[in-house]
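Got some structures for you, see below.
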Structure I
Amino acid sequence: MSRGLVLFAHGARDPRWAEPFEAVAARARAADPALDVVLAYLELMAPSLLEAGRQLAARGCTDVDIVPLFLGAGGHIRRDLPQLLAQLEAELPTQHWRLHPPVGELPSVINAIAAAALGAAASGRRDLAEPTAPPEADE
């Protein structure tokens, strides 16, 4: 049984927005070379979740985890993602699709964000013109 992992992000018009997500995918690939990792997007970027699922199925992945790279379970996670998952299951019924909660709800991520915020606060004020993070997603 071949394993796959879809990292599912929102997407944005600015391709630089995807850089942190690409870094997550690269680290996941490096940490587990046997795992076929694909980064997919809800909108504005490619591949879509359906395209990513098709890619993994074509490469022989039969057991696929889908991890939303969202901070919380808003409308996209509660409404859009279940519909997309149902389409995947209908189109590719021989694959086992396992949907996980958004990463932002995991205790390890909450702890990491809190630590980063505290570290930023401890380091003092930064110039607001200095870039500190990728552009926000277009919603």
Structure II
Amino acid sequence: MNREALAALLAREAECTAVRAQGAGGQNVNKVSSAIHLRFDVPASSLPPAHRARLLALNDQRLSSDGVIVIKAQEQRTQARNREDALQRLLELVASVATPPRKRIATKPTFGSKQRRLESKARDGQIKALRRRAID
């Protein structure tokens, strides 16, 4: 799934609500709901099953226990720009799980690393042997 199609799908299925922004800012913050709460229901989405499974497996504080991603955008001054910001952050999150993780290929330790480990063990053993009480 290419990035443009993914962005269109996320924009269609995400639910945006306007809320008041937090923090200082004077009258504008008190009167205008410029922050955006974006909610994206992962299990109910039309993402490919592999994407959904990897999204639900994420250990992310934005993901609720029922599988809803909640993103709050309040950095910008306008609602439209906050909506774009929230959608962009959702797109980056989904794009991060779009490619499956690589399988780890098991490797053997090299001959040299085995030799160095054994020499180190022998050296440590000799040091410890010198700490013992001398027996005549």
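Values quoted throughout were computed directly from the atomic coordinates according to the rules given, and no laboratory measurement underlies them. Values in this document were obtained by computation on a predicted structure and should not be read as measured data. Cβ atoms are built from the backbone, for glycine too; each structure is taken alone.
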Structure from which -11500 was derived, helix-only ellipticity at 222 nm (-39500 (n - 2.57) for each DSSP H run of 4 or more, over all residues; to 500), options I, II: I
Ranking I, II by mean count of other Cβ atoms within 10 Å over residues 55-62, the structure that comes out highest: I
Which of I, II leads on distance in nm of label points 7 Å out along Cα→Cβ at positions 79 and 111, largest value: II
Origin of the value 244, where volume of the Cα convex hull per residue in Å³ was derived from one of I, II: II
Of the structures I, II, the one that 1.1 was derived from, the read-out being distance in nm of label points 7 Å out along Cα→Cβ at positions 23 and 39: I
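Can you say which of I, II returns 22 when relative contact order in percent (Cα under 8 Å, 6 or more apart) is computed?
Going through each structure in turn, the value belongs to II.
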